[in-house]
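Listed below are the structures to be examined.
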Structure I
Amino acid sequence: MKKKTIYFLRIALLFAGIFLLYNIFWIAWRYLKYKEYISGFSEFSRYSSYVLNPNDGFLYNVKEPDYLSYTGNLGISTDNNRVALIIWPKVFNGYNIGTQIIVDDITYCVMLSPELTAKDPYYQNIVDDNINTILELQKKAEIKWGIDI
């Protein structure tokens, strides 16, 4: 019986060690990935969300990933909040992008391809109607965060 106890204790310690290493990796990754994005921003929600409202008529925000998640986002919206661009940094390289567009009090959330076309063709007309604003938001985001979307 003592051998079984030692065996299960070793297994438990192995899992605890793996979980500890995963936590350390996640904390380091989150800090290194998002520290540049939040530079100069005001903390909105402790250790989670940051905002910047400069005098350029746009609202910038950064949402860091929740505990053990790798999904955070960068956002920029127009001053009237009718059009927003959302950028999800990937774990290692690159970005996924989407937009939120309000038309007649209906909010459309549309995933975009790198060419800024709607991944779901049903929403392409909404994207086309707002493409100039989306392009402006993309340019502002690239300048603000030093990224290439």
Structure II
Amino acid sequence: MIAAVGDTTYNVFALLHILSAMVAFAPAFVAPFVGARLTALPAAERSAVWGFFQANSRRVHGPALIVTGILGFGLSGMSEGVYALSKGWLLASIVIWIAMNGILHAVIVPAERALAGGDDSAKSRIDQSGALMALLLVVMLYLMVFKPGQ
């Protein structure tokens, strides 16, 4: 056993789990505001900003989302059955995490790449998938806080 619920090691994992989630979901809250302001910029500048978003999604936010889930698995493993993977709320969280990774890597990153290349029609995919990611985050937070069926 590495740690029990409430031990220092467990708490460090929990802290890193929460911090990595904050890093992973920062763009879901920032991008809509920045994207709305980009319409006033010339096309070349818009493309540069979307290129920056796409690079950050691949290098920062995507890996942070993956690390968030891995740390969550670690927390479950350290809990000695308190948060067993067989719990419904935890299984639902895993499915949502997989869906979030799919949305980010299969929809958002390619749409950001398209926007960086000047394809403004990809903006609607960013808006829709960003809204879906925010909704999934709210559901995930509900599951993590209330642990229905625990």
Structure III
Amino acid sequence: MYNVGDSAEFTKVFTEEDVFLFAGITGDRNPVHTSKEFASKTRFKERIAHGLLTAGTISAAIGMKLPGPGCLYLSQTLEFKAPVHLGDEITARVEIVEVVSKKRLRMKTQCFNQDKVMVIDGEAIIVPPRQGEEAVRTTKSNGEGGTE
């Protein structure tokens, strides 16, 4: 069902609102993300998005596209390669690099900005959805089958 080389992408533009919502939800109000004045004095010269907020695009690509609804994350490595500025368009690309078993996929996970600069490099281990589970979860998320 899943093959080495299968891939998917998810793209999002990061806004000021995204950064402030993430800061509020997580409690990470580091001023490099939230204060123009503070950030202007850093090596970045302007506010940057949280690394884990950016990594969330990888989760979206995996959870919504490949292997999709019903899968489970087991692990994720992340190497932050470049900053993500407010207004950047980030594309997460996930690719199956090994089908470990019917119950495990190893995936290359990367994020690139609109200039094709890699901002995150990593790897994930995923449990794909059980046969039939993907359709059930998709139907339920569309409001057609009740709630979980």
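To which of I, II, III does the computed value 1.31 (Rg/Rh (Cα atoms, Kirkwood Rh), for residues 4-67 alone) belong?
Of the structures listed, the value fits I.
I have 34, 15, 11 for semi-axes √(5λ) of the Cα gyration tensor in Å, calculated from one of the structures I, II, III. Which structure is it?
II
With distance in nm of label points 7 Å out along Cα→Cβ at positions 28 and 124 as the yardstick, tell me which of I, II, III scores highest.
The maximum falls on structure I.
Ranked on relative contact order in percent (Cα under 8 Å, 6 or more apart), which label among I, II, III comes first with the largest value?
Between I, II, III, the highest calculated value is found for II.
To which of I, II, III does the computed value -25000 (helix-only ellipticity at 222 nm (-39500 (n - 2.57) for each DSSP H run of 4 or more, over all residues; to 500)) belong?
II
Coordinate-derived values only; no laboratory data. As the structure is a prediction and not an experimental result, all values here were calculated from the model. Cβ atoms are built from the backbone, for glycine too; each structure is taken alone.
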